[in-house]
1. For helix-only ellipticity at 222 nm (-39500 (n - 2.57) for each DSSP H run of 4 or more, over all residues; to 500), the calculated result is -5000, so let me know which of I, II that is.
2. Any idea which of I, II comes out highest on relative contact order in percent (Cα under 8 Å, 6 or more apart)?
3. Starting from the value 15.1: which structure in I, II was mean count of other Cβ atoms within 10 Å over residues 41-48 calculated from?
Structure I
């Protein structure tokens, strides 16, 4: 199930959509529903994290990602290993970081089985650039997440 508000699409169960729509309408200025994408993505990301929105929210067809959830998942992977990667983190990697899906999550983990291989991927993704450099200017939510991941992996800014 989904609904649209300007450039925003909300996906999930009826209840998840209802809750997300109410939060967005209450906290986002009306002009943001069609306004500056970078700014709107950061506002939506903070609402997803602060209000614990469960619905998937897309801006103009591209997911807005939970920074809290991704960084929590990365910390788990760093503590317990690549096999603990969540489906959400896998989706982020193959949809946003310059990687193909490698068939499925297990295929991705086979390609990048260790923290060192994950670090190397973030420094030089499958397109030969750092994951941070690979991001389009409008993807401010992803850029903030990747900066945090780089810090957690010990990658210096500008690498």
Structure II
């Protein structure tokens, strides 16, 4: 009996169906954290501040289906965008596959459990605060390089 490889090992990002593409998201919500690019170093500084539309419990967007229209800097991930975006988290499945690497053991597609991303400490569940009521300066003061959040 021949074993069939999982879709993420047998297809490129461009070849995946919409359902397969969506399944790649591990639910960590790190991409929903506020980030700043240092213009002098071009280094991206991460904060522990999440988008106002993110649930800090479920790590999912409350307005996912129309998020990009409601949030001007929300990025629609596509295979082309993944190749261009420099600030995707290093554990992100889209980034890993783009770089020719495999998914981690805690990814729900590997573990079979959507909770392993949280149990492994990869997600931002209960580790971030909402941007609601914060100024840009407040967010800058919450850069991870200053807070130690990782």
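1. II
2. Values: I: 20; II: 32.
Of structures I, II, the maximum of relative contact order in percent (Cα under 8 Å, 6 or more apart) occurs in II.
3. Details: I: 21.0; II: 15.1.
The read-out comes from structure II.
Bear in mind these aren't lab numbers, they're just calculated from the coordinates by the rules spelled out. In this text, all values refer to a predicted model and were calculated from it rather than measured experimentally. Cβ atoms are built from the backbone, for glycine too; each structure is taken alone.
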